[in-house]
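Okay, got some structures for you below.
Quick note: the coordinates plus some simple rules give every number you see, no bench work behind them. Owing to the predicted nature of the structure, the values given are computational and were not obtained by experimental measurement. Cβ atoms are built from the backbone, for glycine too; each structure is taken alone.
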Structure I
Amino acid sequence: MEQTLRQLGELVLRSVPTIVLLLTVYFAYSWIVERPLRGVLAERRARTEGATEKARADIAAAEAKTTEYEQRLREARGAVFNAQEARRHKAQEARAAALNQARAEANSRIARARTELEQDAEQAKKSLQAESQRLAGEIIRTVLKQVPVTQSAGGAE
């Protein structure tokens, strides 16, 4: 056992330079590689999270602009609809005015035509009355001319 312990002591003694070298390599690795690597990774994480936050802010701004655009689009559509409604209303008023004017002119023409017709009818009545009196006079003359001849012929007998 003593030999084993001695061998073990020699082994530990021979391994001291290896342990020192291993510890030196470990600290050197930590100092040269791991420390800058952690810094780079932290910076990368910060940039990534910053970019993510910036992207979220950009998305929120885009959504706000989209909402504003949609609102302005609705307002523009409403304005166009109101303008169309106003033009349609004006056109209807113009049609109604033209229709009323046409009706007034038609009623005026009808009234003039009725007046002319009544005047023509009155003139026709007067003309017919004069003609009927003339014809009646002619008929009476014709009848009277024939009657005395017949009475004289009948009285002479």
Structure II
Amino acid sequence: MEAFVVIALIGLGLLLAELLLPTGGVLAAIGVMGLTAAGIVALNSDSITAEYIGGALIALGVVSAVSFYFVTRKVIAAHRDAPVRTGTEEMVGATAEARSSIDPDGQVWYGGTIWSARLAGGAPSIQLGDKVRVEAVEGLTLVVRPEPQTASQPSKGAG
């Protein structure tokens, strides 16, 4: 087996490992260098097809480098920009639907579950089916306020 074939297979293996392991691009960089080195070794070998394979391996190394550069930038930006919000932090600010009248206590539908709800201080009563905004979570009770109606939402009394 030719040396450039072994080097190219190792380079491809490192590129594939980068997709599965959180190395931050280290394995991709080494894999790109491996593909490029395999192309250079192939160009210097005496094989009949090495001239074509060498150029193809160098081109594959360059295309892989460009691809991993853009993918890595997007992955890093996605992890850096958005704070992780789970559990009750995710609920605050979300919209739910009233499943009973809430004056001052009732129930709302959020995330596939019926939750106990309580009106926020100074909020008007809420009727069945109204949209509400979650302002806080206190234990298993959501503190809610009516969602302001926009011009596209018809009022309940119209019609």
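Can you tell which of I, II yields 0.00 when FRET efficiency 1/(1 + (r/R0)^6) of positions 6 and 54 (r between Cβ atoms, R0 = 35 Å, to 0.05) is derived from it?
Clearly, the read-out refers to I.
Follow-up question, since we're still on this one. Among I, II, considering only FRET efficiency 1/(1 + (r/R0)^6) of positions 30 and 62 (r between Cβ atoms, R0 = 35 Å, to 0.05), which has the greatest calculated value?
Between I, II, the highest calculated value is found for II.
If distance in nm of label points 7 Å out along Cα→Cβ at positions 46 and 118 computes to 8.8, which of I, II did it come from?
Answer by label: II.
Match the computed value 64.7, 212 of Rg and Dmax of the Cα atoms in Å to one of the structures I, II, and report its label.
The read-out was computed on structure I.
From which structure (I, II) was helix-only ellipticity at 222 nm (-39500 (n - 2.57) for each DSSP H run of 4 or more, over all residues; to 500) calculated, if the value obtained is -36500?
Going through each structure in turn, the value belongs to I.
Compare distance in nm of label points 7 Å out along Cα→Cβ at positions 22 and 126 across structures I, II and report the one with the greatest value.
I
Same structure again: Between I, II, which one scores greatest on distance in nm of label points 7 Å out along Cα→Cβ at positions 38 and 94?
Answer by largest value of distance in nm of label points 7 Å out along Cα→Cβ at positions 38 and 94: I.
Kindly point out which one of I, II the value 8.1 was derived from, the read-out being distance in nm of label points 7 Å out along Cα→Cβ at positions 86 and 142.
I
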